[in-house]
Structure 1
Amino acid sequence: MRSTITIMNAKGGVGKSTLVLALAETLSVTHGKRVLVVDSDAHASISNMLMRPEWVHTVQAKGRTMVDFFISTVLRNERVAWTSYLCTGVSDIDDARTIDLLPGGGHLTLFEREVSKASQEALLRLCVRAFLADARNAYDFVLIDSAPGLSILTECWLREVDFYISPTKPDYISTHGLQFLGQFSQRDAEMGFAECLGIIVSMKDSSSFEDAQFERWLRQNSKQPCFDQVIPRATSLQTAAYFCPRPRSYWAKYPGETGKALRQLAAELIIRNAAAHAHRSYDGRAAE
């Protein structure tokens, strides 16, 4: 079941980019899925995780980023192919060869300002919709690393993708970001909003009583379902964020219990994704 999914929490620092990286590489290596990663954060964190930093700088200098694609289609009204902005075969894992990237650019905030200034929000949403429809036909999963907060482009992703996933640390501030996102989803309901596939508890310290307490509270009180699998706080996940010049194996990058947790999370994502699509199909038939 092909899906477009944005990874989103209104709060920053919850491990969104690291989660996108780990999911993309795990889906590629262990399930053979074709994955497109879209870097929709001005910091271009996921781009630097999936490519050498000098490659990222070169792509940005040449104007070949996701932001440049939308500048052309929205602000310049040009007909350009998003595929010409792709970086293919990214990742430093030697057997993760089915991941492509639409890299990010630091001029994202300026672009959004120009969109607002020119009152082109509606056109941006139409371009996002067309891009997602096209990308869905080419990939099993399109994973969008959205910036924290609710910007013009982030709102477009949330209203046009199939699903969203919210990672959160087990603490009050991070879970408050989830509540804010839930409240936002209720505004202008007629405009549509992505379905939540679930909340992922991330960066949990297994020895922390407070983390365990917050996780229990979240599972009991959240309006959205939580993934069964938790992502632990682990040094290997922190170091995974640094692109390795020499290719390495999946098992070297995500060793032991960390890799096991990621593989279980990816398997759970596939199951939830299929169930959500089946539910949509059932609702569609029932409506007929």
Structure 2
Amino acid sequence: MDGFFIIDKEKNFTSFDVCNKIKHKFFNSHVGHTGTLDPNATGVLVVSVGNACKTLQLLEDKTKEYLCTIEFNKSYDTIDPTGKIVKTSNKDITIDEIREAINVLSKRESQIPPSFSALKVNGKRSYELARKGIEVKHEPRPIKIYKTEIRSELRKIDECYYIDIYLYVNRGFYVRSFVRDLCEMLNICGNMYDLRRLSSGIFNIDKAKKIDEISEYDLISVNDAFSYLDKLEVKDYLVNLIQNGVVLDERQITTDKPFIVTNKGKDLAIYQPSDKKYKYKRVVLL
């Protein structure tokens, strides 16, 4: 079994939990994932099985789409409800103020990751240090916000306000950091109350299924997942060499992107550029 499952991850599961469930469900020890989701988040999690694990770094997951619910007037140390409440208020806010702040924030080209994140600091996970009360400082990281959209009315429940925001961003973007920075601009405490990932690269929520609903028939083959790659048609004498992992070079192709090697219409393997100029190494057989 080689390919990808598009999982609609449920709350209270880590990305590792999902991979573990796939391992036991299909009796396959080679399982991986791309684009970690926090336990409190739901939505698209791409899980690889078998030889597809070798291709994770090639997946077109450079963009993500999210639907985020922000809660104003209550903040947590983790910037989401999984943490400890550190501040509350009863400040009023308007949708116009939120819209104006989002417009300014969406032009930013960097952000500082949250302390409670999986980034490593001196060999330790950032969230492990933060839980012990150790101050964690991260350097700003480049980001790209392609689109933002307010997807709901501003609603008030008790002393808190809630609003749903759509975000189309680059890989590595932290929605919790976006919420933190938005609240700072508005001079109000708040948190990322809920988060749903709608897409990860070419994989979207319309094709995703809950972990208990997934069957072997939902597996997306490696060929289908990478059908967008350019193809290199090779001569017959190279077929056996490719199956044995031969390195290709400028005599066959010059490119800076991965590609599929084919012979007489049959896909043979996926190759990618190596560290050496005009040398291409095999990633996986098809």
Structure 3
Amino acid sequence: MIKHTRIDRMILSLNSIFLCLAVLVVFVPLVYVVIASFMDPTVLLNKGLSFNISDWSIEGYKRILSDDAMVRGFLNAILYSVGFSVITVVVSVFAAFPLSVQGFVGKNVFMTLFLITMFFSGGLIPTYLVVKDLGMLNTIWAILLPGAVNVWNIILARTYFKGIPHELHEAAKVDGASDLLIFFKIVLPLSKPIIFVLALYAFVGQWNSYFDAMIYLEDPNLHPLQLVLRSILIQNQAEPGMISDQLAMAELAKVSEMIKYSAIVISSLPLIVMYPFFQKYFEKGVMVGSLK
């Protein structure tokens, strides 16, 4: 049995208090949004939250699921997030592996060039001009390609690959395996944790992003869910077609409030569903990839 000193007990108590406060900071807003999404907007605006089932309504979810713009935005967001994750992971692991191999000539030069891009960038206007000149404006490639090379992900993957015993590489080379065969047959099967971590990072980052779509996409049919949700949250109004033109301004405000909370819940569902499946890889991949 471990005996704690008085100072240890004080530190553990303060740590427990801090963790409880952190949980409350996250949990209370989450509960508020979920309950508010099911409430009648009139009751929510006049009385606040109510745990009386008679004051609840699923009208917000009905309106969202029946709206073409919201459903299309949700499918677009899934497409962009999955596609961006695949491209980012592929680029990161293929760039990181040679940088982790002993004896690779020029790897320090390449690593320096990668690191420079973390601190210096061309800026928004030059990036926009490059995307425009490449003919990617108003296409899904404007969302998938410009940010696909993530230097931080490459560093994480390279550090993880360097933690794989070099003896495995040498044994495979003795058997006549090429570097490409070593990568696919030895390195990748041992790299599931870091691959899942990179995929999760890329998916969450792209799922929460709306700025690139706002800049590069003009066609409403290509807008992701985040851009539709932004219109509701920032402008405090529903998308055209979600409400009847005959509604008064007061009714419009109520419906917008109801749709706003329902949209937040729906937009958060993929991340909430994904995390439990990635959790067992997440801690191992981040710790090994950043510390080894």
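Overview of results
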read-out	value
If helix-only ellipticity at 222 nm (-39500 (n - 2.57) for each DSSP H run of 4 or more, over all residues; to 500) is computed and equals -5000, the structure in 1, 2, 3	2
Relative contact order in percent (Cα under 8 Å, 6 or more apart) - highest-scoring structure of 1, 2, 3	3
Parent structure of the calculated result 25, given that percent of Cα pairs over 31 Å apart is the read-out and 1, 2, 3 the choices	1
Which entry (1, 2, 3) yields the derived value 15.5 for mean count of other Cβ atoms within 10 Å over residues 119-126	1
Computed -0.61 for log10 I(q)/I(0) by the Debye sum over Cα atoms at q = 0.11 Å⁻¹, for residues 55-198 alone - originating structure among 1, 2, 3	3
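Coordinate-derived values only; no laboratory data. Remember, predicted model here, so these are calculated numbers, not experimental data. Cβ atoms are built from the backbone, for glycine too; each structure is taken alone.
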